[in-house]
Structure I
Amino acid sequence: MKRDAQEMSLSSRRITRRALMLGGLKLSVGGAILARMQHLQVEQADEFLLLAEENRIKVRLIAPARGLIYDRNGVVVAGNEQVYRVSMIREDADDVGAVITRLRGLVKLDEDALQRALREMDGRPHQAVTIADRLTWEELSTVAVNMPSLSGITPEVGLSRVYPLGPDYAHVIGYVGRVSERDIEEAETPDPLLQTPQFQIGKIGAEKKLEDLLRGRAGARRVEQNAAGRVMRELGRTESTPGSDVQLTLDAGLQNFTQARLGTESASAVVLDVRNGDVLAAVSSPSYDPNLFVQGISSANYSKLRDNDHRPLHNKIVQGLYPPGSTFKMVPLLAALEAGVMSPNETVYCPGYTTVSGRRFHCWKRGGHGHVDAAKSLRESCDVYYYEVAQRAGIDRMGAMANRLGLGVAHDLHMTSVSEGLIPTRDWKRARYNESWQVGDSINASIGQGFVLASPMQLAVMTARIASGLDVSPRMVRSVDGVAQPPGVTGPLDLNRSLLEQARDGMYQVINARGGTAGRSAFELDGIKWAGKTGTSQVRNITAAERARGVFRNEDLPWERRDHALFVGYAPYDDPRYAVSVVVEHGGGGSAAAAPVARDIMLYALAGGLPPAKAYPAGQREQMEQFLAGLPLNPALRRKPRSTEA
């Protein structure tokens, strides 16, 4: 049946519209495809080129050389040594097991280290992980020659930390170690270097406190790899920036002598330059070899250190807290004199004890000291005198004076875990024990017992401030990259010099006057004499029954129950330059165990080398000459004594 013209025209228009719609749709799709092709091929060409390049070009960090640490005379105390190692990137290895098998046939692999490396590669398949360290040159060359059959393997030459003087600086400098997950978590701004295989950072001591200075900045190199992951060539390099070199204030010779002089005792000693606060020696004994920790200490070696009752891992310099005993007595004396509640010439009668509130407080000398003034109270270390001082001055004045002299303060040092010690207050006792302060607490505090605790570093600062009249703070860093650092003295101490003279006079008599508790530790070197104060702090309570029997000598007790021995001193007496503090744990009496050690250390500092025999009293010269000659000193640090008159 034939369609009429009108129907044909309508159908034609419909077909035309559909054709136009279909054509438009095709044009739209084609245009979109063309636009997308232009976007991919033109606008994103660089991005896709980069993605392609990443399949054959790798960017690897270049670890910087860690900054060196020197003593004040330029002796390297923390350096770097060249080491050879082999690393692997898991994603670049064809078959990790086969590659390890081939590598094991070329060099000897430590199985424990290898298993640790394999575990690390599981979590970091795109990063290089060290699987063999400290290889010989011959072993490294063997690996390099066989590289075509070792996919993913890279032989490397790197640097590792080394401590040439071993135990001498262990507690001051600390050590470095491999980066741990905890180190990465604690980093405020994660450094890509922390992901570098075998990268070392400071763990404790100055190495940790100076980490930002010593670390340096990473460089980078671009290398081309083939499909098997083997490096074909280096395309470019940006060199790393080495860390800063740091010069400490410490003297390696004096440090070594102090370490040797303390011997096997559980002890600590600090020497300060009272004019600028420089820490010249800071020793904690016994020590340990920090080189053991650089590559990871073995369980056996760590157990020996951890289980030693003399605590070689403990930094007694700033972490060791002890009742200062009678070395504290200058503090309450100065507090009482400044407040005007005591006068230098006023005497207190000591019968061997005093009774307060029905409780008897004993003097160390059972028969008493008789009439005692300020100078005699220090010279003979009369406890009863200070019981009277405590009742007149009170804990508030004594505590304030202690703080002014550097006790109860965490000094700003480049060491970790610096303790502030404890100078008790009324509020402290109430918060700690929920008890009010008692007069007996003040009496115990006046002789450096009770709640009072101080570190050897704090005792050295106290002594330096008394000796110099300056506001001395300890300083360990002398310069950074040759730029001198500020001294540790900001000005005069806010304390009347005439009062300080009273304390100095008493300290002088401790050593140089008849009846002084440290008379056997006197010396005279080219006219130089010194001043000091002995201290003995109890670590146990003495019962009334023991006092009645008189059986409480340190020699009769196990080592861990004996008293601590302490001594502080300075020299020259009339022109102070050095201050020293010595604490011998469970050493017994300060005059017998600590004062002779402090004397020898001070003589070394004054003479600039081994103390000359002529400095000792005539009756001790031969014995001391033999003793000093037998000390295990580092031959490289031996010095001839200089004339102190020059």
Structure II
Amino acid sequence: MNFPFQRPAALCGLALLALTPIARAAEAAVQEPSLVALADMPVQPVVVTATRFPENADRLPFGVSVITAEELQKSGAFTVNEALVQLLGLPGRLDLTGGGNTSIDLRGFGETAFSNQAVIVDGLRVNEGDLIGPQLAQIPVEAIERIEVIRGNASVLYGEGATAGAIVISTRAGTGAQRNGGQVRATAGSYGLRELRGSVTAAMGDFALDASAQRRNADNYRDNARSELEAGSLGGQWRSGDLRLGARIADDKLDARLPGELTAQQYADNPRQTAKPNDWGNIHNQRRSVFAQTIVGDWSVGLDAGWRQKEVRSLTTFRGIASPYDYDIEANTQSLRARGEWALGSTRHAVTVGIDRSHWERTVLGQYGTRATQQSIGFYAKDDVDLSEGTRLSAGVRSEKFDKRFDSGFGVTTIDDRLPAWDLGLTQSLGQGVAAFGRVGRSFRLANADEYGYSTPGASTLRPQISRDVELGTRWTHAKGRVEARIYRSALRDEIGFDQLTYTNVNFDRTRRQGLEVEARQALSSTLDLRANAAWRRAKFTAGQYEGKEVALVPKSSLAVNLDWTPMPQHRVGFGVQLVSSQHADFANQCTIPGYATTQARYAYQWRDAEFALVMSNLGNHRYYTLAYACDSGTTSNLYPEPGRTAAASVTVRF
């Protein structure tokens, strides 16, 4: 499926179309007194914390997309992953661990997307040191205060593997947004979905306690796809003046059946079938964390520390042979950061400095067990300089030291390296709420445990992946909405990925990511809100055997449009559509995963403290898939179907 905005010029036209209703609303404001009054109201700045301290988003030299707790509630999204796909239009594809997880791709990295973007939860990075992505579906959406997505290079703030950006999740406990009360939600839906979840917060003077729990069972769309999830968390914090201290424990367990891949013929005959009726897996996560925030003189100081354990047990079938794959992970992370502001002559400086330290260890059990460890320590500094009214210069640098080891039982592979990252940005106000921005920088990543453990035998250690990143953009903020457009390019040397010909991980020849992103939010009336995200992207090889070919599993374009309507008090209607263009399943570009369009609708009725809601997804019952690993004589194979039409009814009681 091809869409008319696949070309950059057409996407620019889409950006202009997004501006049209805003311009018309401004004209109408001259004639309607109520709108005039609204227009005269001061615009509240969008404050983000993805920069590790609160910051006005309009002053940043890069884009940050924000999803608030209220927007999460209105969307009806059951998981973080759903919200990112539905509200921000980010390409997502089925995660093979089951349980409702989705792999998110910020800027076209395909199969290695999670290795090229940082995922942060309450100040702590939760990326794994292998190719398995974080289990975001286990975070209860009711506990989330906001989700912020940095588009593009975030390596100065978050270290290696942040070329595509960062997904930053802040819970209410983590932000200190503690309010007495709670809620309970019960949901029933298609394919055996049954879910019960609840959360409560109790503030007692300087102390606050919060707890959440959920249980979710579902047969899911395909045969042998049943999943069972149990999760809970307990946290507490104490605040006195400028000092805030807190601690949290969390536990979740996912038991999932794994239906496996299908051939093209099996998919055509019955997309719900399984060719692997005996495959299964379970994941058990335990997390503990503490934090402290205070003011020391002119400096705001924050400390976060976390410890987590993961147990994975699974049985999978390959070429008719069932094999267990069991492993344990232990990880700990510490982060110390500080920010100070002061005037120096005619300029004003905001300096952020910090130290990040992490240790990650994976032990694969069994006769052919392996052990992988990774340690890193990074130092970073960033200076945001207000040169004059409306002009800001930003400069940042990071140095990170790594020690990675993989013991296969037959030999030890080591990576011992220190790498720098930097960025330089400029934001210039053009008046009337309009600003232009741009930045250049360098980002990097090193091979993870799965990659350097399965590289070509006898070959040298995989080289570090280096990216040179450039981004330009403009944004317009006004009383009733916001529009932002960004163009970017990342030129990569020694990109790390899986070679489909040798079935090993290698350093690719040079590659390039470039594209255009448009994001718009507009209050069309007092009862109707619009949110739209469009993106055009190209991920190509620029040298070597695949020169001119597109990187696999990267759709060329995507569009998400969401409308939220309040037709009358206590009634709310939501409608959304996501369009994703075709993508290739292989680097030779001989096989194609077709584009697709899905729609969802939500109706909610508020009666006293209870909300009754009905959510329907994939209204057209469109048959599609987002993931395929093989290309057999021009036919896409080893594919994983996505669900057909689903419906879910829920009752939420808040107190």
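Rule-based calculations on the coordinates, nothing more; no lab input. All of these numbers come straight from a predicted model, not from anything done at the bench. Cβ atoms are built from the backbone, for glycine too; each structure is taken alone.
The value 0.05 for FRET efficiency 1/(1 + (r/R0)^6) of positions 113 and 337 (r between Cβ atoms, R0 = 41 Å, to 0.05) was derived from one model only; which of I, II is it?
Working: I: 0.05; II: 0.95.
Of the structures listed, the value fits I.
Of the structures labelled I, II, which one yields -3000 when helix-only ellipticity at 222 nm (-39500 (n - 2.57) for each DSSP H run of 4 or more, over all residues; to 500) is computed from its coordinates? All intermediate terms of the calculation are to be shown ahead of the outcome.
Values: I: -10500; II: -3000.
Comparing all candidates, it corresponds to II.
Tell me which of I, II gives 29.5, 95 when you compute Rg and Dmax of the Cα atoms in Å, for residues 89-416 alone.
Values: I: 29.5, 95; II: 22.2, 73.
This figure was derived from I.
Given -0.36 as the derived value for log10 I(q)/I(0) by the Debye sum over Cα atoms at q = 0.05 Å⁻¹, which of the supplied structures I, II does it correspond to?
Values: I: -0.36; II: -0.22.
Structure I accounts for this read-out.
From I, II, which structure was distance in nm of label points 7 Å out along Cα→Cβ at positions 97 and 505 = 8.8 calculated on?
I
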